[in-house]
Structure formats: structure tokens, C-alpha cells
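FYI, it's all coordinate maths here, none of it is from the lab. Being a predicted model, the structure only gives us computed values, none of them experimental. Cβ atoms are built from the backbone, for glycine too; each structure is taken alone.
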Structure P
Amino acid sequence: MSLLAQTSQALPRHVSIVEVGARDGLQNEPTQVSTVIKAGLVDRLAASGLMRIETGSFVSPRWVPQMADSAEVFATITRLPGVRYSALTPNVQGFQRAMAAGVNEVAVFAAASEAFSQKNINCGIRESIQRFTDVCAAARAEGISVRGYVSCALGCPYQGDVPVADVAMAVRELMALGCYEVSIGDTIGVGTPVQVQQVLAACLQEARADQLAMHFHDTYGQALANLLAGLELGVYTIDASIAGLGGCPYAKGASGNVSTEDVVYMLHGMGLHTGIDLERLVDTSHWICQALQRSNQSRVAQAMGSLSNHCVDPARV
């Protein structure tokens, strides 16, 4: 049996995509995006077959002004059955606002880098995670699932290399709080495939493969290769952003998340299932870029054009 055939057999047959463009992507836009556009994007993403969509963030408008209308976005969207509409909730006040808005799932976030954590919230990794104790307790009381994020897992803009042990510790602490899934983030996009496997192997000592996700930025063009490296270890949940929208306001030089279109094209070309209509996704990608008056960062969207230009999904070839 060829190495390619062995690798293909080892990969999961279905990959779950968590769409983060409506939150992680739009929160970094320099000009205010209207509630109508945000809700329209969420609706189009759901219509493309995405079942997990980050829809907003209930944080202080002072820190993330682009997300100040998250409650209005949740009130405006047309909810499809089975779709999970989630939001970030850094504290109990944010959680309560999220519950009032009808959020299906909430998320909390920490950094694997001591320097990043100290620079941004003036405390260490463990302390930062323990601040979410009340949020997680409130979520349990309401029967709401909590997702955890670990940023700077593959590199930090302040300290450079991040010890693998610190990433694993952050995963362990978040799981102990009750997070059902922890997303491992390459916030500044510096990771490479072998490094990804080393980090994920350590995380797999703290959580099962189905409890981990990958959230990779594409600053150095490594995101797709890094995702494949993670898939080979059995991690089958991927965070991605329509049109490659996003970045990190606290990490200088961090480009957007890997684009959802590029991820779906790769997965479909490998014979893996996502449940996503790539043609509709590409059309949505062009729509949001036109609405934002910005260039499309997705290579697949650039190559395939709009629906009128006869997009081709490799899963259908």
C-alpha cells in the first residue's frame, strides 16, 4: 500500500468546520460594519451548509467596538435548524447578555504564552483561565456548552517560542473548567507541520482528538499544510474564516485566519466530507468582500470567481 493510501485511510472521513469570519474576521475591520451586513453574512454562511458559526462577541465595546451590536445581530439572523450560533463571553456579564440574545454556545479564551497573557491582561496563564470559573459555572447551570481557545500556541509576538508544556497546561486547565472542546490557535501564523504535530501530540495527552480543534492563521502560508498535519493525528475540527477575514489586534503582523474556501476545497479534493456547498461559499466570499470593499484573501475564491463564472467543487469532479 502506498504512503498516500495509508495516510488517506488514517484521516477522518468527516471534518467539522467552525466558521469564525463573522466574529474573529469582522472584529478587525477598520470601519464599522452594519448589523444588516453581519446578519446577512451569518445567514449566507448557514445556507452554505456551515453548522457551527461564531456570530458575535459579548465583550466590552471599549475593547472591541466592532462587536458592540452582537445582541442585535443575534436578533436579526434567520436561524436554521441544527446550526449552532456561538459567541465569546469573557465574563459573567457577557454571558448573561449572550443568554438574553439566545446564544447556543459560548466561548472563553486564554493564551499559551506567559508574555502575551501578561502584556494583554496583566496576569499569568493559569490565573487568566481561572477567571472563567464563574462563566463556566453559569453555563453549566444553563445547560450551555463552553468552548475554549488557546492563542499563541505555536509562537508569540512578545516572547517568540512558546513551550509545548505551557500549551498542554492551558488545555488541561480549560478542560478542568468544563470546556467540551479546546481550539489550539496559531495566532501569528508562524507554525510549521512538524511543530504542529509536536504541540498537538502534547495536547492529546490532556484531551481526546475529538475534544481539540485547530485555529491557524496563514501569515507565512503554512495553514493548509499545518491543518493536514493535525488531521493526520485525528484532530478533525477546523476553525476557518470566510475570505480569510481576520487577524489579531494584539499581534502585530498577524494576517487573517485560513480561508474557509481554501480549507473546504482541500478537504473535498481529498475525498473528505464537510457538508458544505463550496460554490455557495465562494459566492458568499465575494459578497462579503464587495460589501466591505476589500480584496478577497482566499486563493480558491480568486481562482473560482463568482457563481456566474462556473465554480467547480473538486468533490463533484
Structure Q
Amino acid sequence: MSLIIIGTVAFDAIETPFGKTDKIVGGAATYASLAASYFYNQAKIVAVVGDDFGKENIEILTQHGIDTEGLQIKTGEKSFFWSGKYHNDMNSRDTLITELNVLEHFDPIIPESYQNCEFLMLGNLTPQVQQTVIKRLKNRPKLIVMDTMNFWMDIMMDDLLETIKMVDVLTINDAEARQLSGEYSLVKAAKKILTMGPKYLIIKKGEHGALLFHENQIFSAPALPLAEVFDPTGAGDTFAGGFIGYLAKVGTINFNNMKNAIIYGSALASFCVEKFGTERLLNLTDQEVADRIQEFVNLSAFTIEA
């Protein structure tokens, strides 16, 4: 049994009201796999980098027990690079530079050792690449989770809808849910999206938490109020990694475990934003994670006296 995470392993340069960085390690697969590694020790990644990435950066992953056999290294080419500047509210940002580099012609190769995959996280890549990964697995995983974004809705809606049919869980934010469904009400949007194929839908609402939908069931997860948010880059990917990492750990798919997984993912995401890039995710202790999860439980625990 294993967990495969597909996505970007990349360099970022980030500026927020709290400071700025030069090139640091980023990418959806990086954040997601680091988060998953705190709950599940058989995470494997499928991604591509250039030979500028360096062994010391790959060791960031391997030191967390992440299998990098599926990480392609393209000689003579450069890794994907993104640079962005966040506004004062930290909810909006401007993209300054996007260099696709090796990502432009990424062909996801699935190593033979990955073929026992039971849990698959499809990070935000083109719908065609996400489909290719599913088709190249000899057996369908027990659970396929997919992340996507408004960009693919704008330019590849037909391909996106075809991919959505193939997955079990879709994670998008509230604006994307409205765009995908054509409905403003998130409840109506969720009902329409669930008819597109996925059994579960997670709508992320940033600092306002997340919603989980399944058939006629709804769960609202809180967001942890933080005094300071240094860098929101990768928070959504960290959430997704913690979410699927927890489910891979427990192994059973049901609504209650999905609810728990959202809290675990939210807890890891709340750590992510406390420092720049992946810094906060690199050396968490089990006690820190347990305490943070308890904080989420305490946020919404109450009793009512008649």
C-alpha cells in the first residue's frame, strides 16, 4: 500500500509584508508530500526538476522518508520557477514571474515500484497530465483526490470535466466552485459539482475554513485564528497533503474519516503559513502536531444546556 503525490517540485521567490526571499524550494508536490509525511511514511512523488535543483534540495524530501524515484531530473534544463508578491491582506497576490521550464513538456512516468498505489493525490497540473497518471496505474487506487484551479476552467474546461469524472474527491476554493458550477450559493454549487463525478467535494475558504460535501451530508471545518501569517504560499497544497496523508494512515474511507482528515490537513496548513516557504514544515514534532489538532477541536467544541 502506498500514497502517490503528483505535482510540481520547484523554486519560488516570495515577497510578503513581512519580508522577501530569494529562490527557495516550493511546488505543490513538495508541500503536499512534506505534510503527508507526518501521518504516513510511504509517500511517493511524481514530478520533474532541472539539474539546477541540487541534491541538497532533494534531500529535503528524502529526509522526511519521501520516495523520490518518480522525480525526474532533466539534464541541462531548469526547474519550474514562480515569483509572487502578496498584498497587505495576504489573500491576494501578484504573479511577477512564471517560468515553466521543465514543466512545459512534463510526461509523468510511474515507476514500477509505485504500481501498488492505493491513494493518489493529483496536484494542480494540466487536466491531461492528471488523466495520464490515472491511466498509467495498472490498478485504480482506492482513493483519488484531485486539486485544480480557475486557470484550467478558463482554458481547458472540457478536459477538466473529463478528469473530474475520474476522481473520488475534488478540492477547490469557493471562487472556483462558483465558476465551475455557475451557482453563487456554495450549497447549490456543491450539489451540481457532485453530479460531475466525485463522491466528495471540499471547498476551501482560506481564513474561513473549509466545507466538506458528500451526498446530503455537510461538514464545516474552522480555520485557526493566527496572530500573524507570514506566507500563505503552499497552504492549500499542505492542506491536501495532510488530508490524504491522514486517510492513507487510517486506510478506511468514510464521511467521518474525511471530516477528521480535513482537520489534520488544516492543522498542517496552519503551520505552513507561519514561516516562509516550507521552513515551518521541516522540523515539526509529533507533540506540536497533536497540540495544534487539539486547538482545532477546541475551536468548535461546545455543550448546550436545555
Structure R
Amino acid sequence: MRVSLVIPTLNAGSLLEDVLRGIDAQPGADRLERVAVDSGSTDGTCERLAAHGFTVHGIDKRAFNHGTTRDLAIGKTSGEVVVLLTQDAVPTDDRWLPMLVAAYQDPAVGAAYCRQIPRDDCNPLIKKRILEWTAGRPDPVVQRLEGARQAEFDALAPLQRLQLCAYDNVAGSVRRSTWEQHPFGYRRFGEDVAFGKRLILAGHSIVYEPRSAVVHSHNRTPKEEGKRIFCDHENLRDLFDVHVLPTWADFRRASRDGQVEMVRIVDQLDLPESQRGELRTWAAEYAKWSALGIYLGGNATRLRRGWTGLWFRRVERHLRRGI
């Protein structure tokens, strides 16, 4: 198969060099078509990409969108399989690319994604969340619906629908012919899982291949995590009817209980007391911001209406800033 690779970039920094060396180490890397779409980097990102064989297409930063920017990049490639990578996901070894591409030996497969391994310095609580997410599992999975697909999908519980459609383009891939039928389209956030749902309902398979892996994680503040959780749960309600905290009372209870549970988890970790105390503070704040993000995201459609609409739209603009 002809294989292409696309990366959206913006001021990727020195870590990009690790990503590019990981790409160069893959079997057949000399034949890999490489395309990047850059949103106005000023730190040498474009020069690094060019030095590693990338064709770089520039766009205005204001034009960036998680869905349509990836569509733009894929449209500039010619491969039968297009690999999608972010600027901070480092391949773990030389099996990353071949194991990801091998999934397409099955003609039913429309997309495949790989395992994400937290960085050594990853916040222990974020590490726990990553390892519990679909892209953190140790075992391979083929996600597919048979028969009357819409009816089968509707019969599933909301979280089962999410598991079925899970797809992650931090380090994933698509079959070109499938993407041509189902492009990502305009999406401010969660373009990958929305894409996964369309593929599943259209009868394609999505493969999770953990033998293909990247190192990827972020140490964000509790507020930054809460903003991303808000965007996640707005999507999950819209796509799968996941509605974890329907009421304000549910939010308050989740915030209170979450703080207790998070601190309990921290106290079980084998850490020096100085680190444990700092992490306890982080964990308590994270529990509050996480619950708030889940509540506001899951109730966003309702909160935009009526007397709460003006207040909520202001809050929403703040929560989306920088995402």
C-alpha cells in the first residue's frame, strides 16, 4: 500500500525533533509521503519539518479547525492509507507504522488507531485516566456493527456507543477511500470520535492496535483539564447521549465525592510527602473542575436557552478559549 503521513503543527518546539526521528526510524520511511499544515509557526517548526522531507502548507492561524485542517492535509496526499499524527506524539519503536498499516489488510477496515503511553513525567492522576481510556488498553480490539446498524446502535447504552465508536487521531490512520466518503468536516473539538461514529454506522470497522504505540501526554492545570472535559462532554452528549451529571445537585455531589476519591488515590501512591501534598492540592482542584466540565458540557444545549442563555454563552466562550 502507498502510505502518506500528515501532521498539523503550530510552534511544536524541540519535541518535534523526537517525533521526526521516530518517523525516520520506521521501515520504509524513505518511501513515506509527508505533508504538514502549519498555522503560522515562528520557532523553526517549518524548517525542522522540511529537513525531514515534509511538504509544508501554511494557513492562517484563525483558519485552523481540528476537522477541516486535517481534511486539507489529507487532500494534499496520494496514499491509499493516510497516517495522522500530532506534533507531540513520539513513536515508541519501529513497529509503530507497520503495525498501524497492517490493519488495512482487512478490506472492511476504514480506520485504525494506536496505543498512547504516558510520558515519564506524567501527572499520576492523568496517567491513570489515560490508561483507562480506550487508547490505553493493552489488548487489540476490532470495533464494528453488523446487521441493522442504526437499530443496534440505538439499543446500546450511551457509554457502550462511545466505546464502539472510539477513535483517536493523536496517532491514527484512515483508508483514503473511506475518508473520501466520510471526511472529518468542520469540528471545533472531538473530530475523531465524530468521524468514528460515522464510520461505524456506515458499516466500516475501526481497529485499535496496541502493538503500534506512541508516547503522549500533557501535564495541564486543573482548569485547563476542566475546559477540555467541558468540550468532551458537550460532544459526548450530542453524539452518544452520554449525560453523567444532569442536575446541579449531581454536580455538587460529584465535586465533593470526587475530591475525597482523588485525595484517597494520591495517598495510596508511593511518593515523598512533599510531592504528595502538592498533588493532593492539584487533585482536589481537578475534581472540582472535572465535575464542572462534565455538568456544563452535558447540559450545554439546555443552558443556552432561556434566562441562563446569556450567562452561559459568556462562560462557554471562556471555556473554549485556547482549546
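Matching task: 46, 42, 28 is the computed value of Cα extents along the principal axes in Å, for residues 40-191 alone. Pick the structure from P, Q, R.
Q
Output the label of whichever structure in P, Q, R has the greatest value of mean count of other Cβ atoms within 10 Å over residues 32-39.
Looking at the calculated values, the largest one is Q.
Could you tell me which structure in P, Q, R was used to calculate distance in nm of label points 7 Å out along Cα→Cβ at positions 256 and 272 as 2.1?
P
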